[in-house]
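Multiple structures are listed underneath, in structure tokens.
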Structure 1
């Protein structure tokens, strides 16, 4: 298991048609959401985030933003992207459910990064999940992860922001799980 924030060059975004074992991840904080038509777990991990989405009849879907060095199974992996620039993907799943995601890796200078993190700290505690990581050096800027979510009866929208101060980058992602009939 990885215990430190990965380098930006190592980042991958994966989507699975299954649940993954919780012990594969070092969870920093989490939120569980229970709706009539689905249950979701949103977790900030040491390397990014994990979203597990489950239907009552047993269908599992899992989104993972992590390091390519993080040894995850390949069985029922439906999507794998190296995180570079901007990307978009959409998958139609069994039962009419669809999953859609877009993400971007954006360069940012240290001053702008610190200002951005201060803004997120103001809203993060009230409106989502957030975690501030220990700096890599004595005076380094801390890495920061923030996840905002909107849960409806037939959909779940996840907006995640992960900062990588050592690389001068911000990873932004937005994912949508939508059940039929919405």
Structure 2
């Protein structure tokens, strides 16, 4: 297969998957985050690999801005501090790198957004468990291979099992959430 054909095939598949994205769960998650933020609470976000980058990107859009100037939304990516992550991994094991941070930073009424394309990452599951024990709501973002995570209160699921396509859809969902939150905030002004 030529490079052009391979690229075209990939992009065509991505376009199809984007048109199949389910809107209702993204809207429900947007409403949940608006409630959280409106109650003076914060959003914690975690994920591994590319999902760690997605967590950081999403928090940048929330704490900074997406399209509109507006008040900052309290959000923390649990993926960005190498000293914290490596200290926790060294002392408590990698499966605890996010749960320890949830324990330290999370408060009742906060929200944990847990990104795991498989739905089975041990450190994500441990973070979700700690979050729920501490009174945080948990929102899962997964691929289609994770049917119904019993560790989450809300669930957004890709229509794809491919990690790359799932991550593309998650980024679109995150941008849609940011857009929705900014529209809600603009109406309150």
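Here, each number is a calculation from the coordinates, and none is a lab measurement. A quick note: this is a predicted structure, and the numbers were derived from the prediction, not measured. Cβ atoms are built from the backbone, for glycine too; each structure is taken alone.
A compact table of results
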{"item": "Comparison of 1, 2 - label where Cα Rg over 2.2 N^0.38 Å, for residues 58-153 alone is highest", "result": "1"}
{"item": "Structure from which 1.3 was derived, distance in nm of label points 7 Å out along Cα→Cβ at positions 42 and 146, options 1, 2", "result": "1"}
{"item": "Entry that produces -3500 once helix-only ellipticity at 222 nm (-39500 (n - 2.57) for each DSSP H run of 4 or more, over all residues; to 500) is calculated, selected from 1, 2", "result": "1"}
